[in-house]
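K.L.:
What follows is a set of structures for review.
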Structure I
Amino acid sequence: MAPEYDAAKGDLSRMTANDQFQAAPIKVLFVCTGNICRSPTAEGVFRAMVTAIRLSSRIDTDSAGIADYHIGEAPDERSQAAALVRGIDLSGQRGRQVAQDDFRDFDYIVALDQTHHQELLDLCPADQTHRVKLLLDYAPQVETTDVPDPYYGHHDGFGHVLNLIEAGAAGLLQEIREILK
């Protein structure tokens, strides 16, 4: 029988493989163009799903943009309004740009469309490309691969984006739950 891990003492040498797995949460980063519409919505939706099943201590969520257009800004007001209708508050989020450290720090780097997916692969170190995913690959039932950018579209586009993100996030969460078992 393995000796018990004493978290209070921080004695990592006595930590079992299971303790080590539980100590490091799975980290998920959602990425779109400017981190103002789609990726903050995905972060908020995914975080709400994770919280609802009481896995917040095991799964961390963040979002970022490929471009630096909206660093430090809150999500688009229309994204916030559409999410709030579904009980998801995005107001505390702030835009940031993808950083090289993200490819090491996050277990899943989830692109919202194929363009983002390719741009992430282009930025990603070759030994980390397995971390880069496409959100709607987790929702084959939606019959599309891209979450469209609602920024320049009609107001109802934000609801459609939410529907797609919810479908993809549910599939991704299912995969992560299997890993955590």
Structure II
Amino acid sequence: MRRWKVLLSLAFIPLLAAAEEKSPPAGWKEVAGGYKKQAYTVWLPVEGKLDESESSLVSPRYGQIRIFRTVCERKDGSVLAAGEILLPPGLTRATPKVRQDFLRDQFLEEVNGKLLEEKKTNLGTMAGREYLVETPSGMARFRLFGTGVRIFRVAFIGTKERVESKDAEIFFQSFKRTPAPTGG
């Protein structure tokens, strides 16, 4: 019995090392983003076209929503996007499900997509949802994290193969909020 515990613990060491990798792999770079570029970091491919912007969306029901985004468009047409969304009081007071559904529906409209799958995910201790979406030109994986005023959004859009690729996993696993939350 003890031997199995040792073997199992050894099997997880490479996975833990990969999960806590501190610097991007070759061909990738770390980019800071969000409000004042202090909300998150994410790894993006160096060969893509980088666009960092801020915009607002006004919802007749909830008010002004501020969006800070970092987008990388690759030559193959795939898009890697990370962002911080600051919610207005009306949406902050809504239930987490209402907020998630509202932001999910905004994304579906943005990519003209059809929801295929929805599941729970997390970013450290922060709860979230992951969505798999069919788009007119392929697929999208989209994650939302957070339940309060500040929501994080991470999306990979491209062909089915690209959305399921190792690059997509590198991208999603690299996303970190900053500063990192402290214990407690």
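K.L.:
For the read-out Kirkwood radius over Cα pairs in Å, a value of 17.0 was computed from one structure; give its label from I, II.
P.N.:
Among I, II, the structure yielding 17.0 for Kirkwood radius over Cα pairs in Å is I.
K.L.:
For which of the structures I, II does the calculation of mean count of other Cβ atoms within 10 Å over residues 37-44 return 29.9?
P.N.:
Of the options listed, only I reproduces it.
K.L.:
Computing relative contact order in percent (Cα under 8 Å, 6 or more apart) gives 22 for which of I, II?
P.N.:
Answer for the origin of the read-out: I.
K.L.:
Right, next: Kindly point out which one of I, II the value -11500 was derived from, the read-out being helix-only ellipticity at 222 nm (-39500 (n - 2.57) for each DSSP H run of 4 or more, over all residues; to 500).
P.N.:
Of the options listed, only I reproduces it.
Computed from the coordinates by the stated procedures, all read-outs in this text should not be read as laboratory data. All values reported here derive from a predicted model rather than from experimental measurement. Cβ atoms are built from the backbone, for glycine too; each structure is taken alone.
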